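Dropping the structures in below, format is structure tokens.
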Structure 1
């Protein structure tokens with residue numbers, strides 16, 4: 001596909017996956033343009049003599065003119081603007097700009113297909129964006145990962161200070177994939193010399209894990225008893241919106257994907273091995289790397305008592 005060193009624009013460059021895409025591309029034979037939402041935003045890869053293929057640009061995603069300035073003279077887009085009610089409008093504008101500029105390729109981070117009898121609002125947003133991209137002549141692929149291991153960082157407060165995981169999932173299991181594996185897959189397709197052929201690429205991690213098992217694993221790495229407490233949906237919504245201060249749409253999404261896992265069992269094997277020709281990262285190593293996130297500092301524990 002590429003006749004020369006490609007220029008890749010990375011939207012969502014400060015996010016969990018996007019920042020890792022940027023880091024991995026910084027070591028590749030390409031030019032990388034990371035998009036920031038604000039000029040003051042801390043960059044994921046600092047500019048220095050060793051990363052001279054990276055540049056950054058701040059963009060207001062409400063402005064198609066600014067999006068166009070970010071994408072001009074580029075070959076490929078990594079499309080991820082961050083999950084929010086504005087996502088459809090933002091990504092539709094980026095796709096429209098890509099058409100205007102004759103950009104060759106888009107790799108979009110999307111969401112798994114949901115059965116017709118189950119509604120997940122965020123998945124519905126992704127399907128609408130996919131339809132917009134389908135109606136263009138751009139070469140693209142959709143990356144459809146299951147839950148990220150890194151999403152467990154949302155639960156650190158209750159684990160740190162109460163030794164509990166609260167949820168509504170019962171004994172259902174979720175499949176988790178490391179965001180770094182997802183980023184590596186994204187980089188593979190961003191740099192591929194083959195036509196992407198509008199593929200859907202389902203990305204699953206090595207196993208499906210219950211919350212009971214997660215409590216035991218976190219107990220092991222923190223050397224502190226952690227338990228899973230199954231609560232009602234109303235109580236969980238209260239905890240997410242009133243105590244954790246999450247926006248209603250995000251709290252609703254967290255509950256919807258848990259209900260999805262209960263009604264539609266998630267895979268218990270990975271697709272990473274086939275895609276990358278190597279084994280995927282596992283949950284236990286992620287927890288070991290991240291153990292400090294789940295342990296309260298002594299002075300905070302004392303203060304909260």
Structure 2
């Protein structure tokens with residue numbers, strides 16, 4: 001019995017064509033969806049810029065940008081548009097917040113990454129993430145109803161002179177203190193993720209050289225995760241600058257040109273929120289100034305993110 005070796009193979013034995021034209025429609029749909037989600041952020045940013053641009057341009061046709069960016073008096077109803085008062089108020093609250101949030105967040109991240117047991121980490125990190133999702137209006141009420149009375153009682157005990165005067169109903173210190181607590185989960189969670197991404201081999205090499213756990217944490221893990229830690233810091237500061245409800249409730253509405261924590265201030269976001277809900281006519285200068293302040297806030301946030309990107313690239317570590 002002979003076998004025909006030249007017999008044509010059956011259809012079932014034909015090779016599978018894996019060329020690009022035979023990609024499944026499901027893969028194409030996923031790629032298209034991913035592209036759409038990436039493009040959406042760009043479109044939203046463009047939309048924000050366009051919505052701010054029109055009224056802001058109308059405002060700067062009446063008020064010069066040099067007058068807008070000078071220190072003096074902020075009283076839009078009286079024709080005083082010196083926005084530096086609002087900028088300093090924003091800086092005041094954010095400065096006190098980051099003095100609490102950065103050490104607290106970084107310390108929590110180091111403990112979670114290097115010291116905590118798996119059981120403790122599995123309990124505490126979800127709690128931090130839950131705190132990160134608490135509405136900011138709740139933090140504002142906490143600052144106004146709980147923190148401010150305590151600061152009013154204990155403040156003169158520790159600080160002398162004008163700085164030792166007890167804060168009133170509203171103060172930058174109370175808002176900054178609670179904002180710092182609010183930012184700790186954000187900074188801690190992102191920083192801890194960056195530290196956990198450091199290869200275990202670096203830790204083991206340091207331990208093999210006789211390093212203590214503290215030395216490994218401070219001199220090996222933190223420098224190796226510095227790009228992620230910087231990103232966490234900048235994200236926290238950006239969130240603090242853009243916070244609205246907390247400062248609207250706890251910091252007050254007095255545009256004082258001061259960095260003292262025991263005085264009432266008004267931030268840029270608080271001014272926008274308070275004025276936008278008022279009874280103002282569209283197209284008036286009182287209406288357009290809201291968008292001018294919003295445009296300045298957008299520029300500040302953009303500059304901070306550009307600085308963050310540059311720093312992350314500068315300190316990025318590659319493990320291959």
Structure 3
């Protein structure tokens with residue numbers, strides 16, 4: 001038999017693959033989706049940067065970043081963004097203090113302790129909790145968490161129904177399922193041989209969970225924390241409802257109302273402000289700063305993940 005003889009076509013070399021037009025179409029579609037995502041991201045950045053440059057023609061960068069008064073809509077306007085940045089960071093820190101312990105302990109239980117039947121019930125419930133409307137979480141914070149906090153901490157100077165501390169706790173409860181679900185997936189992906197080797201050396205389940213599984217899954221856990229922080233820093237409705245939208249003040253009093261960056265954007269971008277004004281451009285300036293903060297946090301997380309991966313490779 002001639003080596004040039006093929007199964008279907010005698011002119012095709014033996015073993016040569018037929019052209020797969022469907023596979024080429026799928027590759028082209030995937031490449032188009034990737035290019036579309038890059039184009040959308042670029043369009044978002046451009047839509048933020050152009051009005052931001054227009055804003056900084058009227059306001060100095062130094063005043064914007066170091067000023068302690070934020071009142072762009074008043075007659076004597078002030079454009080110091082620090083009050084709403086501090087409000088945002090307070091919410092994020094409180095949210096992570098609530099979500100990280102609860103989420104990681106839940107992940108350890110589901111990964112190392114829970115029977116299969118329990119895991120099959122709790123894991124879908126966690127994923128469903130991630131889809132709870134944020135408006136419902138905000139109303140829960142106003143109707144339940146705020147009175148509860150006043151009863152538990154009567155020594156704090158509670159004024160009104162809004163509180164930045166309660167908003168942070170509500171956002172923390174919102175991101176608990178995200179931390180728990182992603183961390184549990186990372187722990188479940190740890191090779192079983194690591195656990196078996198530790199058990200063979202006489203380690204108990206707690207020691208295996210803390211000393212073996214947790215360090216091996218640390219890159220996934222860091223990713224979970226970063227995702228949760230990004231979710232917290234970008235939350236709008238819970239903060240707008242629970243912390244209020246009053247005048248932003250540079251204060252660390254958790255019992256007071258405060259304003260965050262997302263709450264300012266959500267409360268200001270309502271169509272009542274004329275386009276092309278400085279007040280209108282503040283929306284994009286704050287959005288650009290929020291974008292840069294999230295980007296810096298993600299870059300830091302990538303470095304941390306790479307560092308820990310080098311340790312365990």
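For the reader, a short list of remarks on this structure follows.
- Comparing distance in nm of label points 7 Å out along Cα→Cβ at positions 202 and 266 across structures 1, 2, 3, the highest figure comes from 3.
- When volume of the Cα convex hull per residue in Å³, for residues 98-177 alone is calculated for each of structures 1, 2, 3, structure 1 gives the greatest result.
- Structure (1, 2, 3) behind the derived value 49, 32, 17 of semi-axes √(5λ) of the Cα gyration tensor in Å: 2
- Looking across 1, 2, 3, the calculation of Rg and Dmax of the Cα atoms in Å, for residues 234-289 alone that yields 16.0, 44 traces back to 1.
Every read-out reported here was derived from the displayed coordinates using simple, explicitly stated rules and does not represent laboratory data. These numbers come from a predicted model, not from an experiment. Cβ atoms are built from the backbone, for glycine too; each structure is taken alone.
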